Structure 1
Amino acid sequence: MAEAFNEITLPAEKAERYAAVSAEIASVLEGEPNLVARMATVSSMLANSFAHYFWTGFYVVDEAKGDELVVGPYQGTLGCMRIAFGRGVCGTAAATGRTQVVADVHAFPGHIACDGRSASEIVVPVVGADGRLIAVFDVDSDRPAAFDGVDQEWLERILARTFSSRAA
């Protein structure tokens, strides 16, 4: 696996790291149909590949409620158990279906502080092969403005490849 936790100073270096871990994730998950196993693997591999990641994981749509997320596989400190659609960064991503890149979580309206050390966040909606939202992928950093277009592009690409295909 790409050497983890080295500081990445240039967008090109970050993109190269994402490309390498993306290929590794695809290789490890080839033929694995279990959704929880796929989520756990993605969380682990990404968390161990980037120094700016503080908390990494999934909030899964609760099928019984339909408009609420429940914590799924993750790496990091205790996560929030449940998040309503439209609430905080994760709930906003779920409600809008759009990736949220937040440079300062404390300035985000309705931010939910699961861990007070979080300073910035990116949340990517995860869509299944049928086109329906199945989860959001949440990454927090203890650094302000830790996420940019490179993170968004690669996370969207990795998650689409991992969960939107019929093989997923």
Structure 2
Amino acid sequence: MTRELKGWHVFSIFAAAFSVIIAVNLTLAFNAVSTFPGLEVKNSYVASQTFDADRAAQESLDWDVSATVQNDILKLYILKDGTAIAPTIEKATFGRATSVAADQTPAFTFDGTALVAPVVAHSGNWNLRLEARADNGVLFQQRIIVRVMK
């Protein structure tokens, strides 16, 4: 027995297929927006007013900054003329670039060569968002990309 394919059958198949596509797109869009922090500063206009002066002051520090993670130990190297220094860390957040779910606030201690803190880091790319204050009062702000290999 064969059944006749009518117009409303075709419309139902068409509507069901596009409903699935739309539902998946909405789900993915919602998850993307809800997991990405998105804001670097609260008011970009206000931040832009002092950007050039802040950048010049930060560059005048002439710090060489890098970070590594080995065996769940985050090492932050801040060098001034090749010598390790330990400025005041005002704020540090270690986490993924696209999600705040795994963000950690490392508690650094200076071991003579680097600022060291325990973290929980799986393989992949991580960001260390750092705010450190120099002895002369200049605020140093930088996002340091850290690659973790396990």
Structure 3
Amino acid sequence: MKSLVSPRFNVVLVEPEIPQNTGNIGRLCLATGSTLHLIEPLGFSIDEKALRRAGLDYWKHLQVQRYPSIDIFLKEVVRENPVAFFTTKAKKCLFESQLRPESYLFFGKETAGLSVDLLKKYEESCLKVPLFDERVRSLNLANTVGIVLYEGIRQNLFV
């Protein structure tokens, strides 16, 4: 297989709570050439051992940025780039959408997801990863980010 250059994405974790998830997502971001954006408050210390363990020795190489609030992030960072907000409440499926390089991919905290206000404001940009058994409410955050990132890569490299 020839060497591939990944389309770059921006992964935005809004108020993440579980350090192991964030560490795993950091590793995914590094592996895919994506930037990780962390929106405070965080449910853990960025120096927490569980975060470092999940991210292993990769964390120091990761492009990671922190912001004090979602409002500041939306106002100061997200400009003309496409956005996608991932929620189990979305009407549109990930596979019905085209993820473009440099898109900002938003994921909410593990216990509550993204805020209702944010989802209403960006309703047309909300997507979901399909679940085929109604007994499953949602997927693990790190798994969802992995599915979304690699679907974006697939869409842009293997069309």
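Every number in this text was worked out from the coordinates using simple rules, so none of it is lab data. Note that this is a predicted model, so its numbers are computed, not measured. Cβ atoms are built from the backbone, for glycine too; each structure is taken alone.
When distance in nm of label points 7 Å out along Cα→Cβ at positions 43 and 75 is calculated for each of structures 1, 2, 3, structure 2 comes out greatest.
Calculating distance in nm of label points 7 Å out along Cα→Cβ at positions 27 and 67 for structures 1, 2, 3 picks out 1 as the one with the greatest value. Given 0.30 as the derived value for FRET efficiency 1/(1 + (r/R0)^6) of positions 11 and 91 (r between Cβ atoms, R0 = 25 Å, to 0.05), which of the supplied structures 1, 2, 3 does it correspond to? Answer for the origin of the read-out: 1. Quick check on the output: 50, 21, 10 is semi-axes √(5λ) of the Cα gyration tensor in Å, derived from one of 1, 2, 3. Which one produced it? Comparing all candidates, it corresponds to 2.
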